[in-house]
Structure 1
Amino acid sequence: MDIIQTIGQETQISIQQISSVIDLLSEGNTIPFIARYRKEKTNNLDEVQLRSIRDRFDYMTELESRKEVILKSIEEQEKLTDELSLKIRQITTKQALEDLYLPYKPKKRTRATIAKEKGLEPLAELMRDQQDYQSWLQEYLAQREAEIEEIEAKQRARDIVAEWISEDAEIREKVRDLCRSQGVIKTEVQKEHKDEKTKFEMYYDYSEPARDIPAHRYLAIRRGEEESIIKIRFEFPIDFIIETISEKWISFKDKSDEDLTLTIKDSYQRLIAPSIEVDIRLELKTRADEESIKVFSENLKNLLLAPLGGAKMIMGLDPGLRTGTKLVIVDETGKYLEKTVIYPTPPKNQIAEAKTILTRLFDQYPCQYICIGNGTGSREVMQFTKAYLKEMNKPDVQPIIVNESGASIYSASEIAREEFPDLDLSFRGSISIARRFQDPLAELVKIDAKSIGVGQYQHDVNQKNLKKSLDEVVESCVNFVGVNLNTASASLLSYVSGMNKTLAKNVVTFRNENGAFKERKDLKKVTRFGPKSFEQSAGFLRIINGTNPLDNSAVHPENYKLILKMADDHQLPIADMIGNDEVLNRIDLTQYKTEDAGLITLTDIIAELKKPGRDPRTAFVGAKLQDDIQTIQHLEEGMELEGTVTNLTNFGAFVDLGVHQDGLVHVSQLSDRFVKEPSEICSVGDIVKVRVLSIDINRKRIALTMKSKNAPERKRQKPAKKSTQPKAPVLTGSTETSLAKLSEKFGKL
């Protein structure tokens, strides 16, 4: 099988592009580098397409390797034919390959192998072929001298045929397709929990077609099963499956064959069904993992690329009631300057002392923002802060609530201990809160992405795949934005294309010992920073106010000579050409084409020279929270509020209203029109206007809507699915899932 040709057919990407991508990857180039600086070779493929090609190539390579192992195994058994070899080599999925290999796969002792040991395989062959076997059987029994009875001999022969049927690759695929399309998942509560109220209550008696169950629901019922609260069973269209198997295995349709009929039922119930159920469970889990990881990755991307406060002096506050609010000052570069503790909230209510401390700090540090973590006591601290700023007439200082998810994880991490070995954990958290307002990306990369609090069921999905996906999201975001070489932490640098944790630490060590980098080429002086590392990373690293003005742009050093030639041709210094649209618009790019730099690359270069070092992120704009609404008790149905989207799931969006409990906008309430996925309407970090639908104070559930007031109520209808399978009778179930139930059951599982 030609792997590249197969990938081309699947992706509709040209063979030449795929070949170039595979070659570039094999040479050690990273996805961000290829996407940004090798557009000529890939014909402008983006990162998503590049990763798709890489993943499919890895899958197909593993498949080919497995084929060789299987071919060798069958050949050693002296059972490999030309026809079988061809079938194996043409297979394109791992599942189909394993199905085909099943009859030849070494197995433990089974009922069929025991029957074969007793010499009953010829009888099984006669049964399979619907031939008269009585004379053979009588002769066999006579030879055995009452060692085995006739009934037992027939049963054991049927065991052999049952195993043959279960190992029929065509039958397994047909049965699997029927179970996929017509199987029903049913759940019921375990007896010991039937009178208890749990977060899985809606699944105490529940059913849904397996093909329709969404990711979050399947992961929820799996968790319920793992916690022994509910049990899951699958119902498949047995009669139709038996009929499907019979169509192939019973040759003479007008002849009743009791042996084969019994054998087919036994094969399905004892051998095929348990195996296929495992397959279906695995497929549903894999699909749920993929969907959930996709949601998590998209949320993380939006959070990392959130609007930034920028280079401002910040006062960071980590609210605390009993232990006080930990306060720090960080300068424009995020450098820690001072710390203290204030107690402006109950139980101590040391308001006067807190005001005195703030006044002293403002006299010493011209802070432009007060960033308050959104944990316990945040609204009380916000209320005190606003009152203080109004009293002191400081309209230019803006207090804002910052999402502190993961700050405690960072505070206790090795990275935080290295940065601030002499600071208490809580003060490290305050610094993190202040810095993540200045630059969310630079600060959040220090935290395990799973701890940031976006996504759904992150502990239930495949952890290896989740980590890989999230790491790639961080890598993509870091390289998309670019990194200031002279201020970036080792954590941030480690995600730059071509770098790892060791190189990142070496860069920081070199910077600390020798001062700020003046030119990109100085990177080559860093320990273990070789030519390949420089090639892959240099274009993503920025040097502000360095020796070469091009070092503060996304132009790769390999193209500096081209720009120098452009500048010479126009009799201008490079510095005067940068940002000079009049000159840049006059350049005839065709005159500067080379084998490696074509029109795509040259167009990118001109665009970058027009706005060098531009940060693609927007400036911060916060939600306007109402001062008189600080807890869930202050909410009323019908209230119209502004909030920030903190998390997106398949079933809706969670919105922070500043009352310590996020509200849920169910997917059916996101818009007046039908919405398939919440990401069609909003993203993590978006400021949205919502209306309160209902409040459950006891359960701390807030149901919200983003629909207009006069929007007609409409039921969410699933798009009709075309099925290629023939219709068959099957047990079905239904469930009514209201917004309140969804909010209660799925909100924060």
Structure 2
Amino acid sequence: MMKKILVLTFLLSLCCGISYAQAKTWELTVSPEGRGPTGTTFKSVTEARDAIRKMRKEGKLQGAGRVTIHGGHYLLTEPLRFTAEDGTEEGVVHYVAHPMGKPLFSAGEKITGWTAGENGIWQTKLPEVAAGKWYFEQLFIGGRRAKRATLRGEEDKLFIAKPEDVRQDKPVPNAKASGVLQYLKISDSLLAKLAKLSEEELADTYFLIHHKWNSTRRHILRLDKEKKELVFRGKPYSSWAGWQKGIYQLENFKDALDEPGEWFLARDGMLYYKPLPGEKLTTFEAIAPKHCEELLLLRGEPGKPVKNISLTGLTFNYSKVSVPRGGDGPSQAANYLSAAVILDHAENIVLRDCEFSHLGRYGVWFRAGVQNCTLANSRVSDTGGGGVRIGETARINIDKKTTRADYQPALTKNNTVHNCIIRDGGKLYPDAVGVLVGHSGGNKVLHNDISNFAYSGVSVGWVWGYGKSLAIKNSVEFNRIHHIGDGRLSDMGGVYLLSPTQGTRVCNNVIHDVISKTYGGWGLYTDEGSSDVLMENNLVYRCKSSNFHQHYGKDNVIRNNILAFGKEYQLQATRVEQHTSFTFENNIVLFTTPSELLPKGRWEKLNIKMNKNCYWRMTADGKPSPFTFGGKTFEQWQKLGRDADSILADPLFVAPLKDDFRLQENSPVKKIGFKPFDYSRAGLEKE
């Protein structure tokens, strides 16, 4: 598919080149070999970019143009940069992959010299690591992210008996700067392993703990052998950052190298790898990130944006990352992470048919002052953090304009993420999300396939409560969001909203298999003051806690959705408020277990509007099965003013247990005003 798109793009650009030529446009070429006419072909995009700058200053180059980039490997020892002087008001400058090749921009380096060592472990010596000039925290084998040597604390075999056994010093006034000491009891078996390590080796070993919806990573400060405790230093934990039982792991020491596919790098330069079955030294390829954390930067300045640049068909991979000595987290959505590709003060930038993979942090970030920019038909995958970020999450006070003098002119808005595959993220920072929209409005997240993140799929908003928010009028539509959460974190959503997000639309998405550790595996999730949101024509199924949950919010509308097979409940709501929390109408709710449609408790007190819905509980063989509304019969429920015109009836889907939610012609849902929608349109658009 990608190659076909590139060929069509190139042919179209050739056709457009005729009109470009008439408009005094130009074309240059980039090739690793530097072949071609002198003065028009360059060995790197940076050389071509600099030549364009020079020729423009000399008056030899004007208007729009194209740089055709031949296939091959382009080593990045520093990020590829574009600034305001690289765009033009006279038209778009296109950097386009040649249709017969794949330009690969990489900051990684191949690792060779492997030999078979003891116990089936392969090894190689890296002089630059031994000399202190290089150290890495990611390794990729045959294009696959290898797992760092890890011991897991499942079922209390290695670490603590109860989460409350973790303790920390009392915070002091300057604790945010210096941190406090934290202590973790360990087992005798783990003590024996760690007692062998030197102080330097202990300092390279780090501990990963999963809280409810975020994670902490800490290097070991010391080992207290007498008390059988690991000691860390870090920012004190808040009450909401509780430690979940059984979800701990200790990484990066040689004795943890005990499973195929794991690796360990020692400071003396020895790199060890335990091969997977079938891997052979003769065909083995290992790559480690080496040169830079950012791969592509498009950065203008306030009032002087970089604009009108298009990059098509390019691949960027192998960006590095390192855990700081003070550790990381916890922070929601891993919002402290930067990205491999960053846009600042940018307008009308297009990244199309590109691939961003094997990255240390987030993939692409439309950060400060980014407007009318597009990421389309691209793949963002295998990231240490999340997929795509739009806008910032820095603390701001909108009523006082800003806490930073340049914030208002630097607003990010009206950007698009369209027809992209965004998957396999959170490899190092599991609390990162597929698409994170912060203080930014008017953005469109359309027709994407978002999957395999440990936390939420799409997260919109960054204000807790009913204060003013910039995250308004965003659209999350026609996406396929699936396999979110892998049982490590909690309190997540396929689509997660927080803060007043007036005019935001969450429509025509397919969301399924959202699985949390404990509570909070939700498909549609309105949290922390979400207001005036429309959720319509979504198909949501197989979510652990329920398919829809509202913590608290105002005047949200959940209409004409199919909500099926919630594992614990079908609908949940938490806070009772005086205003109308939400309207729930024209929806189909289908489930098998449990017998409660709603949890017992607050539902009869909530200020909500529920009507013209279809509810049905079925057994595995399709037969009806009784259920209650939070312990109440349907008649008792209706006496509360709920669902006066709703029905209890089989909606007659074609084969719901096989994920076929098409309605049969004789479906009774016409009685409730349900309007069938084509959920097959969600996800990537067909050519």
Structure 3
Amino acid sequence: MAALSCFDARPGHAAICWLEINGTSGSGKSSLMQAGLLPLIDQGWLWPRTGVAHWQRIGPMLPGARPLEMLAESLARAFDEARMADLIDERARGDDRLRFWLRERKADDTAFLLAIDQFEELLTFAEAEERRRFDRLLAAALADPDCPLFVLSTVRADFLDRFGEDMPEVTRVLNRVGKRWTLAPIGEAGLREVIDGPARLAGLDVDEVREAIIDQARDEPGALPLVENALDWLWQQREKGRLSGRLFTAQGGLAGLLSRSADDMLDGLGPQRSRALELLFRLVKVDLEGVRHARQRIGRDDALAIAGGGAAGLAVVNRLSGQRRPDGGRQAGPLRLITVGDNGAVNLIHETLIRSKGLDAAGKPQPYWPTLWAYIEKNKERAARRERLQLMAREWRDRKGLTRMLGLAGWSSLFRFRGLAAEGSPEQRYLRWSRARAAVEAVALAAMLIVISESVVWTVDRGAPFSAVGERWAYRLGLARPPVPNLVEIPAGFFQMGSDKYDSPVHPVTFAHSFSLAATEITFREWDACVADGGCDYRPADLGRGRATQPVINVSWQDAQVYTGWLSRRMGKVCRLPSEAEWEYAARAGTTTKYALPAPGGSDDIKGKNLANCADCGSEWDGKQTAPVGSFKANAWGLRDMHGNVFKWVEDCWHQNYKGAPHDGRAWREEGGGDCSTRVVRGGSWNEYQGVARSAYRDRSSPNNRGSGIGFRMVCVAHL
């Protein structure tokens, strides 16, 4: 065979280790390789030109969409490797891995022959990164003098111009150590022999059709399939041993007969016609510009699923591949639209089915088979989506760990990908995972909407700003802890409670145990935390004075009880309002004067001295509004704002005087004539004069009253 003489490895000759067979579609490239050259190589025909007697054949392989994987599988079969995954991992380590892998397996008087059929699939199917890696791997192996690798490949001639740009390394090697063998389309003499030879044997008269067929088939890349189909159809319609030129012309010549035969086959499928057309469409690598569609293979299982699945799908595949009808009858004509290979790959029989003869006067394509061409045009956008799906599925498969979740399809993509994945395909698995993630996202979104809606209702109901929503959920989820009052330890001890003037009679009170009292009034910030944490429903107004460190106002005695219950749960202690005795004991801080300020000796006058906030205490807030807590000096026990700022609720019910008051510091409630319809307040306020801010001064208010001058502070103890 003359083509094999292109190979050369003899000393003193230019080394040629790559033979590329190129030609137009239908010129017989694959047949020459598989039925002609490879059997001759197996018989030793390369020995005179190479000096190699034994050849380890790899392939033939079809690159497809995953050329690296196909190469690994071909190597595994050739060398009987059981661990294909390991082989792929080894191959993936670097651009030199293939040549080292082959060098490790070379033997004396043996070389490797890699056969690659339809090399153009690297350009039509493979992604850019896969193509670049294959380019570097193959080029590195061919350039290594210690790696006895030879390549035999076939490629469509109309793709030759793209290899220099898309596969630069391989192109450089091919230009240096390769030769191209071009198969010309069948000539006029060959066509005459194709027509006249069988006619002579059958005793047919072909004079009326010979020249017309030759004229239409001349320079036609897909001439042989077209001529074969036309001759068979005309033979079926022969008239007294003569093939009719009139019928040939009436049917539209070669192209018309191809279209008619293909349409007849589809129409013969009845209700399964649409399934068959979809299968043919799925076997097309669609060129979105409609210039150069190409064939693409799919697996037999995918083909059966697309064709309808089960017995119905099998029947469609069998009919399209030219098998006999279920009733045993013969298919009409020799035409087959698909092939099913030994490896289970399904492919279009010939690219003529998806090609155009050229453009008409209006610049529109003239397809050989208008039915399939129109279907492709109608669904080309769907083909682009399917191709995108296949790419995303491959990329997702290659991801590792949690990054796989990031590669799944989003909601809009799931909508666009509907109906594009075959049963059991990698794309279907990818979409199932994507739908699962979308379902989780939908549940999360629904939960989020519920949370947002509930939060909006919550803010509106309580008059809270939307900024409080984040704080609320941070507390609920345990991401933050709500602020609680800073407590000061008040020591056990003894003091004289009351005064001779208004708060009489003075009486001794003894505290057998220490207790903890909030260092300042409860602030708006601390109260708002109770609201955000779900402990308090009521959100008091601040009257434009600000919140944060301002003492909470507009809270009733009953409101304070709600806060104490929440604070007890949060701190794990028993929190409550202080008793009158506890409050005065802490306010005096060991002093016997009217005021515990300035600490530690106390005084009988704080007027105009900026020691507290009252109507005449000399502070910037006097008579105007509350002051931020902690704005003034602390008493001797570290307590602030015991005088002025806001009145503080205490636990006791109102009594007119201290006759019969407890001597142990506990709260004085209904016993002794107490009126619990009013509760005691202590400490004075920003809008009251200094006399009301005395340590001994007491007043009362309805437990339902919410005023701009009333707040509270807390006592917390570790036991009842």
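At a glance:
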quantity	calculated
If Rg and Dmax of the Cα atoms in Å, for residues 274-465 alone is computed and equals 23.1, 84, the structure in 1, 2, 3	3
Answer label among 1, 2, 3 for the case where helix-only ellipticity at 222 nm (-39500 (n - 2.57) for each DSSP H run of 4 or more, over all residues; to 500), calculated from the coordinates, equals -12000	3
Winner on distance in nm of label points 7 Å out along Cα→Cβ at positions 146 and 594 once structures 1, 2, 3 are ranked, highest first	3
Read-out volume of the Cα convex hull per residue in Å³, computed value 187, structure in 1, 2, 3	2
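Readers should treat all values here as calculations from the given coordinates under stated rules, not as data from a laboratory. From a predicted model like this one, the values you see are computed outputs, not experimental measurements. Cβ atoms are built from the backbone, for glycine too; each structure is taken alone.
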